[in-house]
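Structures for review follow.
No value in this document is a laboratory result; all are computed from the given coordinates. Please read all numbers here as calculations on a predicted model, not as lab measurements. Cβ atoms are built from the backbone, for glycine too; each structure is taken alone.
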Structure P
Amino acid sequence: MANKTIHYIATKTNIVDTLFQYCEQQGVGLTAFNEPHPTMNYLMIIEPVQIQYNGYALSKVWKPWLLEHFPGTKLIVASYCQSTHKCALNLLDLPASFPQWLDQLPAIREYPLQHGVDEKQNNRYDVFYDPWEYFLPMSGRDMKKLMEKFIEGHDEANSFSVQISRLRKKLTDIRDIMEEGFDKAEAASLQPEIDDLRKKAKQEWEYLMTRWRYYRPFFDWMPFKSTAELIQQEMEELQHLMKTWSKSGQKPAPEKVDALRNLVKDGLDRYIHAEDYW
């Protein structure tokens, strides 16, 4: 029998213990997921995954990331749900031959994003759909929707990119005024405007930081954990700048927020809104 090892993501230790016994009997290896690598043939997510006191379904976030980086991986969604999805493992009805069941699983590359056309009122619209999501068991809250909330906010005016743009605009306005080289009298007259912009910039920053602090723990369970660590690093550097630049008379550096915007766009958004990067 060929050696098979499944890397798993789970928070419920009692289920993992039961699966260990089952896999050992079936001659299949089971090891906790650490980080993705090219030899990872199987990834199992045992759902729901408990994060911040709630259970979440993660596979709709992992699937597009694996499709881009490790398309040969076979992604397994294990739960107590009955489903006709080819990659769904019903923990209440385990296969008699697990190795044989694993062999017949399709790899992620067999679930590319699909394009279609929708016709409404004599108009044609491009539509995109992910065949992976057909008949997918959802045991827990949809993590993809949560990540959409992180990026989009609760409305367009408060999306992550819009918040970044507002912060950058205020920092740019402050810098432009400080670089004008006004004489003392003119500078004094502009000080109230600068103080108001500083206040608004700090408020915008606090909104952004509050959002990040709330969502940060979820990223530990995402495929783009390394991107989250870079975002954390950028946030800490910006936090330091926001605390010091006004006190020292240092000019703000609005371009510093661009790295943050790019990290979210290239390292996260492309997997949450894959249709926008078709």
Structure Q
Amino acid sequence: MAVTGIHVLYFKDMNNIVIGNYGNGGLGDCLFFTASFRNNNGKVILHDDEQSKEVSVVFDGIADVEFSLRPPNRPELNCYLPVHRARKIMISLGDESKYCIPFIKLTESEINWGRDFVRNFSNPVVIINNNSGDWDKTNYRAHYVRGNPANIQNLCDNLIKMNYTPLQFGLKDENKFTKLIGAKYIQGLNIRETASCFYHIKKLIGTDSGLYHLMLSVGGKCLICVPEESKTFGYIYSDLLYSEECFEGEKVRVKYFKHEDVNINNYLNFNY
């Protein structure tokens, strides 16, 4: 057990672990935790707020969830190795496995629901633009990470020319959903419904977001547009991008390209 002030960083005993998430309740961050429960039982303690409760469903069938007004600190805060954040969490908990890809457990009924939902879309592919940051003009990091929406529109146009049906998933609120011309808009699904759709689509292209981690969690492939590394914005490749080592012998299911890449459409190939 490690303690800072009154905050327990983590606890591990007989494959029972407790992970706190003080400071961030986003979808991507919670999916980082799931890899630690591949070989362990235990629980996650999240903030007692609306966002945390919404994303907590990723732990259904994986770990117990508690909510607190002041949850414990995240366990990886004392790990300074140049490895992915999900693996830092595992190392901090005593798990030496290199395989740190997120996962989610869907029920048979959820899988069937997702199949029925997407069956009318021919050759579907998920496309994500800057939805998570565009509506909040003060979220400078989000704008940095998401990049230029025009690049994603360009990708969308070319996906249509290649006979894909781009499906743009996002928030129900129209003011927080920057629509891509030509895409089919899928708005207002909850996280598990979205995951059930992703399970059948298996392909995603776009910017770094929680939904890309969700696609990886159901076994899908991702092509992700990323910014330059930046210490100012806390965007460090070793910390946030999944390397070949993260898949530990499994076929790598994500490729990255830069925002400023002038040949961005050369990446529209999921045959890897």
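Assuming -8000 is helix-only ellipticity at 222 nm (-39500 (n - 2.57) for each DSSP H run of 4 or more, over all residues; to 500) as calculated from a single structure, say which of P, Q it is.
Working: P: -15000; Q: -8000.
Going label by label, the one that fits is Q.
Which structure, out of P, Q, was log10 I(q)/I(0) by the Debye sum over Cα atoms at q = 0.08, 0.11, 0.16 Å⁻¹ derived from, given a value of -0.46, -0.74, -1.20? It was calculated from structure P.
Name the one structure among P, Q that mean count of other Cβ atoms within 10 Å over residues 87-94 of 15.9 was derived from. Clearly, the read-out refers to P.
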